[in-house]
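Structures for review follow.
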Structure 1
Amino acid sequence: MLLAGCNSIFGLNDNAKLGDPTDGPILADGKLDTFKLRYLLADTVVLADSFNEPAALAAIGIADLTSVRVGALDGELIDAPYDPETGDVGIPIVNLTTAPWRVRYTLAGVDHQVQWQPVLADAKLVEPFLGHQDQPTPPADSGYNIQPTGAGAPPIGTFTGARVFTTGTYLDMRVGASPSTTTIPAPTTTFFRSLGAPQPGTGDAAVLVNYAAAGTCGARVNGYAQFVVPGLQAGTKVLVNPAWKTPVGVTQTFAFKNTGAVVSARLFGALGTRASGQAPLAVVEHGVTASTEVPGVVIDRPVTVGATTLAVPGPHMLLLSQCDLGTTTSTFISPNELAKFPPVTHGLLAERRIVDGASLVSSVVSVAKPNGTASEIDLRAPLAVDPITLTAVDATQTSLSGDTDGIALSSVALPFGLTFALEPNQGVNLQTDFDQFEVTVFRIAAGALTKKRVFVSAEVAIDGNRVNTTPVQVDLAGLSSGTYVLGIRTIKGTPNALRGDYEQLDPVYSASTVFTRTIVIP
């Protein structure tokens, strides 16, 4: 329910708010206790030469939030008032914060539940948002006829794996050999949240890059052309003739904590019989992105090596270089016009098993903010390993790490507790090699995964057997009948998560993701 004019009760402003906790407690100063739930907005500003550059990161309220509820871990959830301007969430339950509790919110059709006991003064939940908040849908069958001019420009039809990347809307379009027929969306287009039309009025730029292989690097930018986007027209590829540029390349160095061979053994060891047996993707990528001040993993981004493409957790970026994992240097061209967009390095090892036509990609990744021309790749976030167990309220246990998929659950009316062991630590302190857990419930249908619910916990204490002593509460009630799977992610890079602060990030962000056996909900 949307409410207005409740500032005299809740101490919030007069704008519309979610929730209707009319019996909530009133503090002495007439206000509820609050915590923050906000977007971290990485937008752009227009430059004098019409190109845009990153704007300062802004923490803003989430206007498109559809519900916020709070409650005890084992209690009822009730609506909480939310201010979409400030991002303040009121806590309408007396003494709720004296023990671990939960907040559940719905955004873009996905339910998120955080299990925590934060220091309220520090409590900040965040959702990244890259680019303009207002992104109109592109006209049907629109795009660009990109015909680069000048010395060294490859003839149309001879580009090698070319891509077009736009700022402001952050589209990553694979256009292959012929950028003259760049359609939005291209056959393979990656975007942050929704497919938006690049906007001339906001200085959105498009960058066409071409790649060449060298040594252990399968793709390095060897030339580019950049232009301010023209307006799109339905049924038309708008002609643009940007100058082709081949400036002197830059060299990036990479240092690794855990080599590819070690990580591969870890990943296959963690998966056991759930491993596909196929060789994993193992690469280090470097590029530019909208912001390195948002969580390192913002999308499942298509990564291609040879004929294999897997959707791997990571940053949304313009790829400048992709090399074999373990490569220590790469030289490539970086577009001068993107110099103010922050560089980012993505190290990964990933493998896929296919169930009912859907790709379940387990991985170990690292997302690093480079220190000048040097990047450190830390692939030590621990993987969830056997035993992975769902425990019902009646103490009935269901293993999710056995030998078979399609495990039938008799009832999902009440929440489960999810426990799992973590692999032995990888050379760092036992209690500091991870900061939080994230468990995502996906539905499998028509050969695809659909994210339904996300459960987050910073209750990261583990026992001597490396098993999480506080189960992650997983609520499956209300999900329609069908096949589902859980993705368990361990994250290192949110150092203040236990205090409830998810805004503060380390320069190196690491995450390990493991998919369980599938379950069937009646």
Structure 2
Amino acid sequence: MLSIARDLVNGPSHSMVPEELLSTLRQEVCALENRRKELLVRLEETNMSLVEVQTLLTRKTAQAHTVQNLLAPVSRLPDEVLLAIFEEAVRSQEQGQVPRTEMAISYTSHRWRQVTVNAPRLWNSLCIRSEVPVAMLQIYLSRSANIPLTIEFRERETAWPGADKRSMAHLGSALDAIWPSVSRWRRIVVLHRSYPYFTHVFRELRKVAPLKMLQSISMRSPGVCGPCPLLLGDSAPALESLEVEDMPLPPPVTQTFDAAHYSVAGLTTLRLRVRGVGVGSSHAATEPSAFRALISSAPMLSTLEIYGQPINFGQERVNEEDVLPLEIPRLRTLVLCPGTQHPRDLRHFISVIKAPTLRHFELVYPDNAPPGQDVSDLLFDPFPLAKFPLVETVRFHNAVHGDTVAAFMNAFPVAARIKLGSPDAGCLFGNPTSSSPWISHIQHLTVISPLHNTLLQMYEWLLGAASQGHRLPIITLEGPIRAIDGPEFLTQSSKLASCTEVRLCDVDLSMSG
């Protein structure tokens, strides 16, 4: 070959004529071509063998994983128990979480996938946000079969470039995908910064109304500068629960909203929440006329929960003599959590509300010292007649003052279930005489994070009640409490248990860190 190459470079050799050179080259080309064909055949055979080996390897690896999974203790659980665990994991995941727990579980193993894919309850919550592809929503619709759905319209709470534009663009295609399931919607959650987003969602909902199965609506926005949109007329005939956070209720009469036409005729639960302190005058404050209009449009209202200071009663406080009572004839549960020790409108609200059928009353202040604003004098109408004489369940947290214990006791003459914060319990049991009106009818007493002295006082109180022949209540000590942080807790709780039944909730009894 080298000689031929030299001949080609240097010209034909005198010892070889061109015909002989051509014949030699042709023979060599033919030999190389044959060699190449042989190698290609071997390569094809090798590739086929490689594919067979890879397929076998995949199958054997899967079998090995299956056998390994079978050896795991969790594999001994029946499908029903697995499903119960999966349902709890899905239920406890953070709202709006991406990726979703149920999807992660379905990717874990073949058995877990079979359990999850065939469990509609794991797929009954659809999250509408720009990070969730429309195809994923269709998967959820398919796997949820025909059960009721929760539809969550969510976006990141922190602003980022182009977020609102991208979110609005995605909303249209998402709505197109989920409209066929509208007859199954039981709960709607809208959490977004953009007011146009809110109004667009509810404008589209009105187009497909009535939402005959819809029972609950929750709305929250940290940046909305307008009133929360509401469904009108018979848009949601089965609506029972409305929760509004960091947004004002719409005014009673405008071109858009008419209090007489809110779709709240069957509303039983209303939660209003504003985060932070002193926000009553901010964009999230509801005018009293709007609040009263909504209340008057919901004759079935039985639960009212107010967190923070979402209602600005400003002008009503100025002209209190001309203010009409706030009649809520069917109200059975009233929860007041002002979020500050000195709320602006709490006393006014308690003074105007009329709830003759109230059975459950809560007044919860922050843990800060001193105790919150005193309202004990407003719990009578007039003294000594209790304003809420039928209340059976009471909760106070940092609300009872040392000199108002007797007033609180007398304000709820038939209360059978009492829940107290540690400061309130200290005031109550520090003055056994003041607590005596309750002892004849109290059935269950819960104390949150009781101090050592409070436990001692409770023990003395129980001994005194027993000596008078009273039936002692069940005691629940609620944490968070760690016995290692206060070893005397075990001793004092045991002393209580020697008198009556004692239950522990959120209490860690281990003595090791």
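See the values below:
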{"read-out": "Which of 1, 2 leads on mean count of other Cβ atoms within 10 Å over residues 392-399, largest value", "value": "2"}
{"read-out": "Structure with the greatest value (metric relative contact order in percent (Cα under 8 Å, 6 or more apart), set 1, 2)", "value": "1"}
{"read-out": "For 0.40 (FRET efficiency 1/(1 + (r/R0)^6) of positions 248 and 360 (r between Cβ atoms, R0 = 25 Å, to 0.05), calculated) the corresponding structure among 1, 2", "value": "2"}
{"read-out": "Read-out distance in nm of label points 7 Å out along Cα→Cβ at positions 32 and 152, computed value 5.9, structure in 1, 2", "value": "1"}
{"read-out": "With mean count of other Cβ atoms within 10 Å over residues 176-183 derived as 18.2, matching label from 1, 2", "value": "1"}
{"read-out": "Origin of the value 3.2, where distance in nm of label points 7 Å out along Cα→Cβ at positions 240 and 408 was derived from one of 1, 2", "value": "2"}
{"read-out": "For -12500 (helix-only ellipticity at 222 nm (-39500 (n - 2.57) for each DSSP H run of 4 or more, over all residues; to 500), calculated) the corresponding structure among 1, 2", "value": "2"}
{"read-out": "Origin of the value 35, 19, 16, where semi-axes √(5λ) of the Cα gyration tensor in Å, for residues 96-327 alone was derived from one of 1, 2", "value": "2"}
{"read-out": "Ranking 1, 2 by Kirkwood radius over Cα pairs in Å, the structure that comes out highest", "value": "2"}
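Here, each number is a calculation from the coordinates, and none is a lab measurement. The shown structure was predicted, so the numbers you read here are calculated from the model rather than taken from an experiment. Cβ atoms are built from the backbone, for glycine too; each structure is taken alone.
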